[in-house]
1. Can you tell which of 1, 2, 3 yields 5.6 when distance in nm of label points 7 Å out along Cα→Cβ at positions 16 and 96 is derived from it?
2. If relative contact order in percent (Cα under 8 Å, 6 or more apart) comes out at 12 when worked out from the coordinates, which of 1, 2, 3 was used?
3. Suppose you compute helix-only ellipticity at 222 nm (-39500 (n - 2.57) for each DSSP H run of 4 or more, over all residues; to 500) for every structure in 1, 2, 3: which one lands on -27000?
4. One of 1, 2, 3 was used to compute P(r) over Cα pairs in 5 Å bins from 0, in percent, and the answer was 2, 11, 19, 20, 16, 11, 8, 6, 4, 2, 1, 0. Which one was it?
Structure 1
Amino acid sequence: WDYRMRSGRTLWEELCHRYQSGVDTVRRMQATWKSLEGRIDTERAGQIGVFLKIQEAEARWWRDACVLYFQTFSKRPIPKECEQPTETLDYYKSIVKRYVPGTARPIR
């Protein structure tokens, strides 16, 4: 966990930053999409806006669940420059059914 990566961060810090980067990327996509308002038909703009909102929520969920899971091994705090999880690892473990598009039934 203390191994120094090329970025200068430790392995733990890099892992946290990479998951945060996924969330930040979706937020940039949302901002880009919003900047196109008025140049795209209202229906399409709304649909894609909703999909991007879902994608951001899923990216946050994934970041929080993964970082909290790996934290059980690293025993290190999440870096201050990364958003802190809003739930506990037990919360994420308690989620039994998750809808995944393209599957016939929820994944357990």
Structure 2
Amino acid sequence: MLFEGGEMLRIVRFMLFLIILAASLGLALINAGVVQIDYYFGHWDVPLSLTLVIAAAAGVLFGVGSCLGSIFRLKREVSRLRKAVKLLETEIMNLRSIPVKDSQ
């Protein structure tokens, strides 16, 4: 084969990264204007592209944060189920080691 499975995936990821990087740079060049962010104690003059990056990063952080509770709950459930499977497997092994009596 020309590419192995892992190598092809790495190439696709790299190409996707380059496309996103090019789109981001294009967006930053088009939106080079400065915006004023007002808050209670003053204001901050920042480029629009930086404002967009900060907003996107905040969205990612909030999204990941909102999923953490369910992720931890599911990990606990998986751990509990693995313990139950292990207990049942040992019970099956114990039952298999008992000799079978003929019922005559």
Structure 3
Amino acid sequence: MLIRGDGYNVNNVEATFWDYVILDEGHIVKNPKTQRAQSLFQIPSAHRIVVTGTPIQNNLKDLWALFYFCCPDVLGDKNVFELRYEKPILRGNDNYATDQEKQVASDAAKELR
């Protein structure tokens, strides 16, 4: 089944549990609070795959959103991600970062790779 447009209505499909949900242009879920993202999160499936040419369009939270859609346990919730990765990386990239902050940022970035 191919779904296009703004959403998936769970009521329109008779209790279908999908093996795979493949999301092309994955950046459309970068804000999980949008109606479109919420609809996509409602599709019951065993596996989710995200395809995108631009995993980070604006900031690291874009990357978090892609992972949260396909494998939510890998990077934790948004607050955990912010504390563990985003803040240390941003702090380490600051012009006035200490050597220790730069090292912490480097370690956090390596962990994301």
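Each value in this text was obtained by applying a stated rule to the coordinates, not by laboratory testing. Keep in mind it's a predicted model, so treat the numbers as computed, not measured. Cβ atoms are built from the backbone, for glycine too; each structure is taken alone.
1. Label of the source structure: 3.
2. Of the structures listed, the value fits 2.
3. Label of the source structure: 2.
4. 3
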